[in-house]
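Peer 1: What follows is a set of structures to go through.
Since every read-out is calculated from the coordinates, none of them should be taken as a lab result. All values derive from a computational prediction rather than experimental measurement. Cβ atoms are built from the backbone, for glycine too; each structure is taken alone.
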Structure P
Amino acid sequence: MSYLNKEAIFDFIKSSPTPVTKRQVARAFNIKGGENRVALKQILKSLEKGGEITKQAGGVYSAPDGLPPVAVLEIYEIDLDGDVFAHPLEWDEELKGSPPRIEIMPDKKNFKNIREKSRALCRLTRSSDDVYEARIIRLIDEGSRYEGGSVLGIIKMQKNGAILSPTNKRAKHDFDIAMKDINGAKDGDLVIAELLPSRGLNRKQVRIDEILGQQGDPKAISMISLHEAGLSDTFPENVAREAQGLEVPSIKGREDLRKIPLVTIDGADARDFDDAVFAQKIDDGGYHLIVAIADVAHYVKAGSNLDDEAQKRGNSTYFPDRVVPMLPEGLSNDLCSLRPNETRASLAVHMYINASGKLTKYKFTRALIKSHARLTYEQVQAAKDGNGDNATAHLMDGVINPLYEVYGVLDKARRGRGALDLDLPERQIIINDKGQMTGVTTRTRLDAHKLIEEFMILANVAAASALEGNKNFPCVYRVHDKPSYDKLESAREFIESFGLSLPKGQSIKPKQINYLLQAASKHSYSHLISQMVLRTQSQAIYSTDNIGHFGLALEKYAHFTSPIRRYADLLVHRALIGAFGLGSGGMSDHEIARINEIAQHISETERTSMGAERSATDRFTASYLSDHIGAEFEGKINGVTRFGLFVTLAESGADGLIPIRSLGDDYYIHDEKAHALIGRKTKQIFRLGAAIRIVIKEADGITGSCVFALAAGQKGADIEGMKPPRISSRNHDRGGGNSYKSKRARQNAARKKR
């Protein structure tokens, strides 16, 4: 019976805005009679067993990770325009990944009384895979929406007074400032302002709290992103004071590794050096490796002011023109930096691998070391390629060549286990002495980079292995879940349109994805396949529950190698010190009791830093493009939505939006499966990954937003060799896509009606 098609039933359940019962499925497909109902039951069981649908409480079915029709939500953001966003109170991010986007719909009774952290019982409707609308049934707790809170913005002096223009690109309105509340701010100042009660006024009011600098100052760009993320570039006085007067410990109780020719290999612009490496071949054909890491736990004691601040920050944050460090510079750039020819405290690991790259044994030790050289990636690679200098000439036989031998063994082992090979280019913004962006370049990835990466991965595996199963000192693992079924299915049809295939099923392995990437590498569209695969990946997090690391194809993995800039590594150091009796500075009972809470917190601070880094990059590139209004640039479509196209420029890496209203006189259909906008009349196709030529219309360095338009003569943007999407009534009317009119098309339609 064609109407009992398994795929059609799955599509119906997946596209339903709310979970559905078996009776609703039967009614939708006009299934009657005992035999047909038995067949339906078998199909639902098969879909559930295959992980394609989930049976929730109450006997309703939904797509995997779908939310129930009613749930308790917690408000996490009320933006400056009054839009309210929430996440499920009981969402398990470690198992399910990032929660879906949920927007609270306005109502007359409850909406005015909610605030951030409020909780509400809500009825949910699914509008797309990861987007829900919620309507409040009742508030569990209440509060004023605008009590407290602050706004970052630019002062603009006008005839009738002053206004504050927010730096947040999502803000749609300015704020009024009474002259008594301006607090000495001048036109063009970047300020932090306090929101004031403003009920009944046309526009909300603010009071200036702090002046950060002038709008024209290039340093203001990263300051905006820094403050928006709630980060601080200064340390409290009590923290700074604790970082002073510290000294390198004596050799007592430590292994003396000062004569071992350990070296640091970092970027040319690195300011701190937290890892040093050494390798030698041993008689059984294997290798002895040493990875020595700065002993941050010796200086930063659990429960100290230094520790509290480091835990609060969670990690260092890297902007194009500055670093917001996790630890004060007296530690990060001095005592905990493994400078050449200076004695430094270290937590080191001796590792032994066989000729196949398998880790056979390891030993953690507290030591004193003395780096024999501070080398750069380019310098080491040049030496290996026969272009050494005075600093590397005497290190070739005893240091550099053995490191590359071990790298060859470890790289072969990595490829053998099938670690995900997504070698996407990394862009580097070029900043001049004045703090202005002057261009962008692609970071060159050398074997020297990969060498250090493999040494660090092996040390991280050894740390996780050493702590695995320890009952007294928990391990904070770095875990990376496999891609969700939904994300893989979303990518599958797009990838198959190139004549390539993505393996089916929930048990996909990184090695299988690598086969796809290798097949795509022979074609000009390989970058697009890599980007699509990247979008299917879950986000790595910190957790005491070990589910392995999918991307690295490793069963156990922890972060051990960067305690200067990641609090997770400091926790692992403390656990190792306690587990192996390596002296003071081990994990405290209070930390052990709170370890899951801390792991969740540092996962969140990492996301905060990533968002701040992205927004700063957006602002620098938008500021750079503001001097190129009207210029044409080459780019690629990196996002297709119902309201327009997101484009990444080839030269600068800047992202911008081409609004759908500027695409011309046509009706446009958003085909989600084909990741394309299709003109119903002109048949023009704008597809994800296609090359496109654009004109810069707007670029705002304060908000980081760019608006593009099609360059003259640009008629569609498709990828050669791909099947053209089909415009059908099913595509238009049943969720395969959505039809949208350009502004001109709407105007023409209105004229015809008149």
Structure Q
Amino acid sequence: MERILRPGGIAVVGASQDPTKRGYQVVRALQNRGYRGNIQPVNPSGGVLLGLPVAPSVEEAAGTLDLAVICTPAPTVPELIRACGRRGLAGAVVLAAGFRELGERGAGLEADLVDAVRESGVRVIGPNTSGILNLPLGLDLIGVPGTRPGRLALLAQSGNAALALLNDAVDRPGEGFSFVVGLGNESDLRFHEYLAFLGRAPEVGAVMVHAESFRAGEAFLRVAREVAPHLPVVVLKGGRTRAGDRAARSHTGAVASDHLVVRSALRQAGVVEVTRSDDLLPVARTLAGQPPARRGRGLAILADGGGQGTMAADALEEAGVPLAEPGEATQARLRQLLGPNAALGNPVDFAGAADRDPSVFSRALEVLLADPEVAGVVLVGLFGGYAIRFAAELEEAEWVAAGEMAGMARDAQKPLVVHSIYAEAGSRAIRELVEAGVPVLRSVETACRAAAAAWERGRHLEALAGRTRAAGTRAADHERDVDGRAVDVAGPRNGGLPGPAAGPDPLEGARGEGRSALLETESRALLDRWGVTLVDARFCSTGKEAVTALADLGGEVVVKAVSGTVLHKSEAGGVVVGCSTPEAVEAAVRAVRGGVERWARERGVDPDVRGVLVARRLPPPTVELLVGVRRDASFGTVLTVGAGGTAVEVLNDVSVRVLPVDSGEIREMLDELRIAPLLNGHRGRPPVDLDGLVRLISALASAAGAVPDLEELELNPVFVSPEAVVAVDARGYLTDVAVTSAG
């Protein structure tokens, strides 16, 4: 990656004398940008191009060469990659389109390209890429006039998205780029490989990512977890709409939509996500120039107009950011400074106090930044335009105030984001702020989203530090345990639970039959091995055995069909609740068998009824939860926790994480749910057994991580109360086999 993105020499393959061709434009752009390395045009015709000798082939090219820019048509590319390998180049930028984006024929050509990469050892950017930039080096293969060097890096899957951002930055003061990479088809080099390089590059202050998909999502998350604590990463993900293709298989797939998984995975890794293209640049600029909001309980709004202050308050609340509550001492100092007409809550409204003296801004900001409740400040209104709006004589005071505010925020290590309707006026005060790394934005909403990103990043870093301290405490506890046993059964990763209990493989039968859908008895056997507490139940082949099970269990029981075809049994008449006599149990066995068989006949499938499960009927719980895991094509195994029962898709109250997780992250998931107050004790009621719930979730995660061909495993409902945590129903699937199911 060092040789590819900081090349000492570039071969331009397909160099052309025609100014309209990329083979001419690339050479000219490198010269115009002052690229300091060797530029070697390559064309079989030879000659001279823009004062440079043209080599007839890559193998015959002279001087130091690390990177090739291939400007020739798609069919020529695979063999040219092999030639680059013979010359010893590290990488190639393939500009040509005409690969898998065109369908089957293009996919075949891309497969040939991938074979050439493997054979040659040459790494490929693209194909179908807009090019790359390394502006500090003078490397420009994109060619947007006016693009300035700076501390922002961009990884973009879409060429148009990259061009839009670059052009947008040209019009905004203070926003420049170090590296830009158009990934194109991402047939070889992937997002995570670029991110790993950028994470070590001293020229980079923040990384922007535009992605339509992550072909190596697990690897991207792994690298992002390493990079994000010291380098802000901001992602705009395309394709956020819900596919819903898993809804027929399980509730977990229905409520944990594809983009919910992406959003949760990115947040878990410390990546900040934006959902608007016009937010990507301002948010990255803010995180590159301002510290994360790590201290204080909320953000403060400093406004010179009530209307826009209210808009800012709305925007922050909608973004999930709390407003700080300034202390009495802070309010007293503000009253003395701003006079009797100012509003001193949050927002703080000057009420005209700065109209004749813009230095009031810096003095008010100093008061707010000193308040321990305040984690950062959003300044809203006219700042930077007082000399334009009121009197030219105010220019000096406003400029001085700008420098003071930037310095105060820097010294306090709290973020400052400025909204101004004069953001694009180019005044001395605006330039002073921008050059000091303070974002100045024309939209109130954009300014608040940028401030919210600083808040989100601060919360992530605080949580990460807390988990690190907790892990250290656990490690110290383990060292003090003279028997060498783990002290915390909810330990460091996936719960830290012991391994599975000994015994035969409970999934051997399903694999042997080539069956994707697990019988409930198989799911229960797997979960039992990993220590998941399940409702007491007996498998029965006959009505007589079911009556015996009733006597063993006592009280009322639930009778459920055990079928390899029907998994949502209640929707197929496969469940009878509240049986307490032998006669009722025998009738229930007949009823569930008959219900499933009718359902199967109507759909033309085999009912595959293996017997029934007779389970103890439990008293109503405090809360019913869903706990499930499933494989995600991009990010690996995903854990979902949420409100459960039959209305799970209606409630849609879930939290999602990508495995592995620790007990602290599981507790964070539970706290994120809207039903969290019920778990923690609502209106004087006792809290549920949270430790037991964390152990159950950890055990399920451990089971999922230990079974490579497990596609999904769901517990719904899990009965949660102060006394116990018990899984009532379980269903699971193995990979790669089609399945028909009710619902």
Structure R
Amino acid sequence: MGSWVARRSVARLTEAVAVVGVCCIATVAATWPLARRMGEVLPNYGGDLHPEVLNTWILAWDADRLLHGLSGFWHAPIFYPYTYTLAFSEHLLGIAFFTAWIQWITDNPFAAHNAAFLASYVLAGSGMYLLATYLTRSRLAGGVAATAFMMLPFRGDEGGHLQVAMYGWMPVALWALHRYFDTGQRPALVVFAAAFLLQGLSNGYYFYFLAFAVAVVGGVEFASRVRFPARRFRILLDLTVTLVAMLVVAAPVMMGYLAARDRHGAFFSGEIYQLGSWDSLNPGFVVLAMAACGAGGVLLRYGATRGDEPPRRLALSYASVGLLGVAIAHGDPTVLGVQLPLDRVYDLLREVVPGLDGLRAVRRGAIITWLALTVLCALGVRHCVARLRFCVAMTFALVVGALVLVEGYRPVPLTRFGRPPSERVAYTWLRTQPPGAAINLPSGVFSQRETDDAYMLGTLIHGRPIVNGASGYFPPLFWFLQHTGALRWFDDYGDVLRGLRVLGVRYVIVDTEWRRRNIGRQTLRAVLRQSQQVLDTRSFGRFVVVALTPWDEQPPDEPPQASLISVDSSRARTSHVPQRLRYAFDGDEDSRWLTGRPQSGGEWVSVEFDTPRDVAHVRLWMARRSFRDYPRGLLVEVSRDGETFEELYHVRGFPRLLLGGVRSAYYAPIDVALPPNRSRVIRLRQTGSTPTFYWSIHELQLWERCQRCP
């Protein structure tokens, strides 16, 4: 008995090694010459390397944090000064567990990314072979299914998102679930939980989509096969314990995203991007034909796949999973001219499943449809070869597998992502300098997202947090800089550098050979003209690092212990367009007062109170459409009698506006905290000049300092 068990174990191990080996060979052939150029190129499905470079950087960041016990894991060094910036995209920790050692040994993030990319093929094929062979008891059916699942057109449709291609843990998890219901062995649940968690930690979307598939398959298995109350209680207890254990393991990840959502709620809008057509879900004629054959043959009781037991529940459960995937990813598909109202299913799920409303690219839910079709395809192959002689069955399976391969194969375009050696030299020097954040210029606000991708990779060398970034979400400061055009105003870089210094930026890294219209050199000249703000300059050929003088003033805080002054107790006047001044006090941030002419230094707005007040804080609200109309200089004057004024505070407008832009991309405040005063009239004077822009105020708010505020 012992020798039989040993021989069986050796046979299973040999089969597993053979399957993985064949999948490896097929992967290398299908993606060639990627395996030969692992450290220098990236797959480039969509013509835009952004998702590949972003994932490359995330995997490298994960590897670095794993060396530090995941300390500061969520606070990735992009989009300074924001926190929880890694949560703006997928964290890829489930992939990094296996690729971190490659990053540590080679110090080449491209090699780590490409190893994971190739492994996604092998995992998909091996995992589906395991599931399909177990369900059909046919290695031929398993081989065809493995080929189909490896070469899903879904890979190319998603434009090279590594986390989307890493779907191979799904069949492993379902195999373990089926095995648990068949045997009742709890180790199978351990395998299920591990595979489920690895899948979810590789792609947060798949936490939900795989959970839906598991709920359908597990529900059918439980309802159709568990008949004795004692066994039902045991299975429910096992599943409950497994679920709790999985939630405990996944809790830190969920808490990280919840913390990011609480802090940056406006970024997580949950806007849905549905699939555009049924063609996006079409796996090819051969897979569909075999799936239809499998579903029809099983449901009509033609043949059997697992002994004499009719596997109707398999066809029913996986057909249901496939329809659910269509409902999630497609909305209302039309079949034979009849529109199926499947979008109501997903709308209901969004209402009852926590966090599901935060998913944007729900088209990725199509993966469970592909999974279901592949399993049904395996049932179809098993049905067709069940009564054939071995040689004929082998030939049939090889032909079907070859047709599936031809239909699903898509060449993997490769692009070299090279950077000049001087960039690494500059970053290596910067790493040795005093701490401080940096900004790379020219930046992605010039509509060159791949530029910021390269800057993100630079953080792996110099270790500085940077203002730049490119991810699934862009914070308000990015849009603020884009809509104000501040980084393109080469004549106003004095204000720009002051604003960056207020944020804590110490270094400006300029690529002088940036490829559009000599902008790199213009940017460097604009920065160096502000000599009073420049502490040091180092040139490294194409790249120049400029160290700024530290900011020695405290930025204004929120109004402390102060009460908002009602407009009913005051009277406002202005030097320009008085008929529009009411819009600065109407409580509507979209309406505005404006001078109607370019700023010249003589514009003012005054507010007279019914009684003298200690004005503690002034806030001028600006809106996106008039960000450029900020006051170039803002002088706050007060008067006790309405005739004699004294200067209370004089500030530059843009640095304060930039601080407001960190909080909101649509409405940004200019905050000025005032020292103690006793004012009957407060006057705001615009003291700068610009040949183009007006002075606008969308809303003007004043706070009074008080001793006993609630």
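Peer 1: Given 45, 35, 29 as the derived value for semi-axes √(5λ) of the Cα gyration tensor in Å, which of the supplied structures P, Q, R does it correspond to?
Peer 2: The value was obtained from structure P.
Peer 1: Separate question: Can you rank P, Q, R by distance in nm of label points 7 Å out along Cα→Cβ at positions 88 and 656 and just name the one with the largest value?
Peer 2: Q
Peer 1: Given a computed value of -8500 for helix-only ellipticity at 222 nm (-39500 (n - 2.57) for each DSSP H run of 4 or more, over all residues; to 500), which structure among P, Q, R does it belong to?
Peer 2: P
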